[in-house]
Structure P
Amino acid sequence: MKFLGTLLLLVLIAVAVTGYVVYIPFGPHAETFVDIAPGTGTPEIAAQLQKNGIIRSRYGFDLLHLTQQGTLKAGEYRFDHAAPMTEVYARIVRGDVYTITLKIPEGYNIFDIAQAVAAAGLGTRDAFLAAERQHTELIAWLPQTGVTGERIAPQSLEGYLFPDTYFFSRHTTPEQMLATMVRRFRRASTELGLSGDIQQTVIMASLVEKEVNQDTERPLVAGVFTNRLAKGMPLATDPTVIYAALLDHRWSGSIHTSDLQSMSPYNTYKHAGLPPGPICNPGIASLRAAMAPAKTDYLYFVSDAAGHSLFSTDLKQHSEQVHAYWNTEKSRNH
């Protein structure tokens, strides 16, 4: 009887200790990261967690693994408060890894995205821009051909970094981020049924994206550009001038006469036809507009004071609309 009593006492103590180790909260009070490499076994994960002060006992974690269901998943985990070991275990089974949110709005160009990457703490602006120009093989699947049928080697991933909200780990490389954005573009283009000369469509969509912010007006603007191209007229769109200045590292925030006189192939005041590449990364609405421009006789458009576009078929009407716009702006400023 004495032996049984001692054994029962030991069992009760073991249960109490196990309950304390497993269920009583423990852990850091400051942000702590634990990076579990792929292929790491449960004992090693337990030891890693204990070493970083996330759990009390690696052996308790091993015991928990024997009694619980689920596979422990690799990745970087963030801990910032005390928690029961059961909660820690459940997080790793769920794969609740730490990620940084990166939001890329429609119309962001490569410089905007690089700045967003740097602001999010995912890398430097220069490293992202360098990778964006280096890894153009990510869009090697695109049917990009010139007017004589030869393949054009892309100089940039501009246009194919799809606007979306992304979630990346702190260790994600610029190339991995770019590959994710390009994959998202490819999926979206497939869903849209984008085909034929995809490069030309994306260039047109990028112009539309930068010129108008009303979805209902995007097909009309695409129609204006299509009509101008058909007549051999320069597109004469300011966003291409701005983009040329950005590429030349001389954008000051305002368009100057020297910008309009630039011989950059992106300057659509100097060169007829579409620019050699996209000037930003367009969203779904602009891609749809580029795929199906509105059929009108419009050749000109200008924004009004409310941010909508006014369209015209001849230069006289367009000039009157521009004059009316500037008169409204002057009245506002006085």
Structure Q
Amino acid sequence: MYLILWTITLGTARAEPPPRLPLLDPATVPHLGAAGREDYARFLVQATPRAFALSPEGAWGWAAAQPDMAATEARALELCGSWGGSGCRIYARDLEVVWPGQEVAVPPPIPATPVQAGPGWSLMPDNRFFWQGPRAARGAYVWAHGRAAGGQDSRGSQPQPHVRVFNNAGYDVLRFDRDPATDETGAAAAWLHEALRTLRARGYARIVMGGQSRGAWNALQALDTPGLVDGVVAVAPAAHGARGSPAWAWALDDLHRVLAAARSPAARVAVANFTDDEFDPDPDRRAALFRGLGRPRIGAMLLIDRPAEVSGHGGGADARFTFRYGECLLGFIEGRLTGCE
């Protein structure tokens, strides 16, 4: 396995969370010691539903992505108790602090309707994330889901955990949802261009386009228009089916054309490839194509190539990927870092 880090790391600076969101400040959590606050930081990048429990003795436990909130809270309380906590109570639930005496409800003023939509697609604010609006937000992160081989409907699916690192740092999160009945690669690329132009017109200071699989492929296609995006995070990009697909015969040629069409000299692009990806026809050749993407077609390139921590087409959804690379992706896209240690 290989890990290609395009350039050296300039530093380990972490983006400070918006000060008006108490949930994001581990220092305000009562009773916790250093280890507990470190684990609370891990909790903050978990998917919802999520709950963090603690006790006056300093024991804690958290759970995420259980079937529902009741099950999530029960598991968090169970874990807190298993570590010696008595009187364990829920401190945080999803985006809110609910600890007695420190209750801070932050109902995000998220629009209930799409920012833009057309037949077969929508650009939808995700209410599982903090929302600040174009004037206050640090930027917008648009997430594009993949296209399931079996035709399942992925609309509304929760973005991968690294997106929460961007949200915690002040980015609004929107989903680029597509109807599987009409979600063809070329059509989706055209829809996405329209959606991103609208988002830019709304006044966001920075626009990041991210995605998984076919969504990541569409994100790379957005690079053909200067100024459409400021950053791209493409996780396991693919558009030609899984192992055995006849489309593999021209998959690399199509990828070459997508990358050759890039005309975004200010955009910073991060790509993650994984070992044992059943949608990757030739890992070495594909990595070489990404290594060839650079100035003047884009501003900077970061290739995370087959990291040891995770594998498979869904490696980006693994929490270990976020723990290892989430802050790095944020720092790279914002220009504070040039690589990952």
Taking percent of Cα pairs over 39 Å apart for each of P, Q, the highest value is that of structure P
With FRET efficiency 1/(1 + (r/R0)^6) of positions 42 and 226 (r between Cβ atoms, R0 = 30 Å, to 0.05) computed for every candidate in P, Q, 0.00 is reproduced by structure P
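Please state which of the structures P, Q yields -15000 when helix-only ellipticity at 222 nm (-39500 (n - 2.57) for each DSSP H run of 4 or more, over all residues; to 500) is computed from it.
Matching structure: P.
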Match the computed value 14 of relative contact order in percent (Cα under 8 Å, 6 or more apart) to one of the structures P, Q, and report its label. P
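A short reminder: the numbers here are calculations on the coordinates, not readings from a lab. Please read these numbers as outputs of a predicted model, since none were measured by experiment. Cβ atoms are built from the backbone, for glycine too; each structure is taken alone.
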